[in-house]
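Values in this text are rule-based calculations from the coordinates and carry no lab data. Owing to the predicted nature of the structure, the values given are computational and were not obtained by experimental measurement. Cβ atoms are built from the backbone, for glycine too; each structure is taken alone.
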Structure P
Amino acid sequence: MGKFIDDFIKHNEYVFEFRKQVMDDTTNADKNFKQVKEFLIECNYNPAVGVELASLLQLLDKPENLSDFELGDIRRLFLSLIKLQSDNLDAYLEAGHFEWAVMDNSERAATIAQEGIKRGKEKIKELERLLLSIEQD
């Protein structure tokens, strides 16, 4: 089991480094897009990079990069990320911003933001209970 965990940690480090080096480089979205696609295929569409992918898609300008998807696809990607990682507040934040600023859908943006706030408050309560247990020990 130790090797399995070590391999998992190594993979996490690999994803972390890729995110830091490539995904955070928003000024070169079109240049990095092919590399991002290849990375995601290699990593079996690792959802840890999903929010960054959805954000990157919004920054693309080159027609050859825009031919494979539409704005509705970005919406579906955000919704799938929220479903898969319901505790990832960044997914709610970015999805809400996308709906509001890009899709001009204030109602949907507000619903997403409200869901994210609810999940965030639930997690804060869980952390407060944990901290209280630790402090009482």
Structure Q
Amino acid sequence: MKSLADTLRVDWGVFSALVGAAQVLGLVQVEKGEVYLTDAPLSLMSTPDAMTKILKGRLSGVEPFRSALELAAKGKPFTAAEVAAALANRSLEWHHLPETNESRVKSLLVDWAINSNLLKYSGKSGTFEKI
């Protein structure tokens, strides 16, 4: 993996995080330091609707999306702070500062959950809810 990061001229830390995220989403497998694509990336490329459907299914089982969907199932709007607090209750935190965790959760939810049609977001109220 390190040689691939070097070849692509990507910072090792960034590359490692990207490969880890791709692995969690089932897009790649890593064996003995080698990165292999799964069949999922081919499915993602078929149509925009297929991509949205596959991402929606994969993201729904990964944090912080799983916790956000649990809050959405209650039928009322919720904030990134509520998701970050739910994660903290499970000892899942990126940082010791709650504000930093909230900011990261909000970024992930806005960037991924909205584009994959998991949730909708109101910028006015700063809340997410079920679609």
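When distance in nm of label points 7 Å out along Cα→Cβ at positions 78 and 94 is calculated for each of structures P, Q, structure Q gives the greatest result. When mean count of other Cβ atoms within 10 Å over residues 30-37 is computed across structures P, Q, the figure 9.6 traces back to Q.
State the single structure among P, Q that was used to calculate Kirkwood radius over Cα pairs in Å, giving 16.8.
Comparing all candidates, it corresponds to P.
Tell me which structure, out of P, Q, gives -23000 once helix-only ellipticity at 222 nm (-39500 (n - 2.57) for each DSSP H run of 4 or more, over all residues; to 500) is calculated. Working shown, then result.
Details: P: -23000; Q: -15000.
Computed on structure P.
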